[in-house]
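Q: The structures come next, written out as structure tokens.
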Structure 1
Amino acid sequence: MLSKNIEYRGSVWGFWGTFLWGIVILITFLMGQILPLIAYMIVEGTSLSFESFNSLAATASTDVFLLFLSSVGGMLLVVPVAFGIAKLKRGSLLKDYFALNGFKWKTLGFWLLIFIVLQIATSFLIEALGAKDIPNFMLNLEYPTRMHKILLLIAVMVAAPVVEEVVFRGFLLKGFANSFMGMHGAVLVTSALWAVIHMQYEIVYLIAIFVIGLVFAYARLLSNSLFIPMIMHSLMNFLATMGLFYEKGVF
């Protein structure tokens, strides 16, 4: 059963602390994506200007190598920052703050079963709403070599799940749930925020992402392990990428 707030032995940032520090973390996430692109421009000898950066950023939406740089850069910068901000709260316990706890295999099996049901349900939802099986954002990705495919898998199976789960089902969910919002309010808000950062997708997929966020959040709460939604997230992205490879005929 879920209580009103997450049971926690250490100190947690309250609503305003979580909200304001959350903005800092999201800005850091943005900077983590931008800085690798700037470094790439310097290495390539491209002039550093607003116009040239905008052009490269537009290319990054289709170029898997640039997507990889942005994703990994975001992970390497954001995760330490999120952990550091949590530790700034006197009396906080990092392991408990982010639910960095192990899990039983039967617990993982249960949530993987839920994941399968979720995948089927969201597929029916997407089809019912008349959307393509693969979103346009993914169809536009270019990966001309085997190495590009590997980099894409690293970006979507490692970097994206780690950073997004640490931020949304880790830092934000913990802080908001231990405020006046309570667990269920925190689940709704963090799932909505998670959907918002995926604005590159069509509205139908944003609805599906919100629903998936709800399930991931409750998986984190009921299992008391951030690794459960992280594994589900990674598996979801893997299946989506395999679907992309199949759709474009480039296995």
Structure 2
Amino acid sequence: MKAYAITDIGRKRMMNQDYAYLSMEKIGGLDNLFIVADGMGGHRGGGFASRLAVESILAGVVGGTADSPQQILVDAIRRANEDILQTAQEDERLTGMGTTVVAATCCGDQLVVANVGDSRLYVADEGQIRQITQDHSLVEEMVRAGSLSREQAKNHPDRNIITRAVGVEEDLKVDCFFVKVKAGDRVLLCSDGLTNMLEDEEIRRILTEDADVEERARELVRTANEHGGRDNIAVVILEPLSDEVSL
């Protein structure tokens, strides 16, 4: 397994509110863990929320009692939701803060994914790129309802409005996905600071370049900044079966 995580402030923001985390070592009941969080809620709140979410998730994973990786992730994200809500109640300067979260763990050839918000997880190979998560956003709901095309959604003025976030309401729903991966697959967790700047096919091209995992992560960030860098950028690249021989 190979992985690399990086965040960047971008070219327009004064503060980096994205947070990226990875561990290829066992943590709690998980063999590994990868997280991207994109904070929101004012100059101070967003960066605080994303960091607190990751710290709470880690504590939840370490202290978790669930049997399955899926339930460990869900319980940990719900714990983060409670921690952010409580912290915001105790400090009025943090009122309204929240964060997206996309988290994943690899169990052999199966990837277990949990997400809230519009940070994404992709799986790519030489031939295609697949978005595994579904955005919890206003424009994505409009696309699913048929009132907006996928092309129109890319430049819609409300594309940054999310409909679900960690730390916003008590009853949090966490989406889960299960993906079988193969040798040669590249997994990407990222914030919308990347996906709003790059088309999926451009992301796939960079992910599958003949370069090491750090170089490809930095190239994604560099290209997003070249295209405008309107937001913070968080990237985690994972090659779950990099030591396996592709058949």
Structure 3
Amino acid sequence: MAGCLAAGLAACSTLPMAPPAAVSDLAPSGKLRAAINFGNPVLAAKDPSTGETRGVSVDLARELARRLNVPLEIVPYTAAGQVVEGLKSGAWDVAYLAIDPARAVDIRYSAPYVVIEGAYLVSEGSTIRRNEDVDRDGVRVVVGKGSAYDLFLSRELRKATLVHAPTSQAVTDLFVAQKLDVAAGVKQQLEADAKRIPGLRLLEGSFMVINQAMGTPKGREAGARYLGEFVEDMKASGFVHRALARHGIEGATVAPPASR
């Protein structure tokens, strides 16, 4: 039985150390290359003074590498779209991404480990008062290129026009600079932006629920099976809950157990 981490995040687990086939799939180079999107503050961040990486996805990557008994290499990105591009060059072995059918063509997902919300931000004087008011002719919605919100809104919006920021973190600044109508993104990021920049307000509720999961390139079947078991163990043991609490993340919830 796998032991408990000294940091106290992990509870004793019933999931054994990874079998050789899973290790070969998830660490073919002899190390686990984990793609971490530092553009999503719910999942990961870097300390501005020390450069230390932290967050629930970083904690999961470290625990997975421990169970695979291989070194961890964090492959950093600033946007989810960049993570998907990194797949084409074989830059990573596991990633932490929102589940989306467009990405599932090339990625085998686990069940989600965290559920977060996508929200809209508008100016204080905007006539847009509800999420349902956004999809109207002439409304310009800025979103991070290639993000889960971009993929979702590209399918769902019929009348409003999407404007792309290079990363999710750049959305609100572009919204203000170009005097756009709506900013879309991670609720926690937009809440922080509304506190940072006067004259902005969040619309109540959310326009989408985002299921954050672990994934590996398609074709790595043993690795994908082990990832699924790993994520369920991390939820059931309380690891994910404690990681969110440890990093002070509010508004995100642990995903429910996967349906059998």
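Q: Assuming 2.5 is distance in nm of label points 7 Å out along Cα→Cβ at positions 15 and 159 as calculated from a single structure, say which of 1, 2, 3 it is.
A: 2
Q: A further question on this structure: Assign the value 7.1, calculated as mean projected area of the Cα convex hull in nm², for residues 95-166 alone, to the correct structure from 1, 2, 3. Let's see the in-between values first.
A: Details: 1: 7.1; 2: 6.5; 3: 6.0.
It must be structure 1, since only it matches.
Q: By the measure mean count of other Cβ atoms within 10 Å over residues 111-118, tell me the structure among 1, 2, 3 with the highest figure.
A: Numbers: 1: 16.1; 2: 25.2; 3: 20.9.
By mean count of other Cβ atoms within 10 Å over residues 111-118, the leading structure of 1, 2, 3 is 2.
Q: When Cα Rg over 2.2 N^0.38 Å, for residues 63-182 alone is computed for each of 1, 2, 3, which one produces 1.32?
A: Numbers: 1: 1.32; 2: 1.19; 3: 1.26.
Derived from 1, not from the others.
Just so you know, all these numbers are worked out from the coordinates, no wet-lab data involved. Computed from a predicted structure; not experimentally measured. Cβ atoms are built from the backbone, for glycine too; each structure is taken alone.
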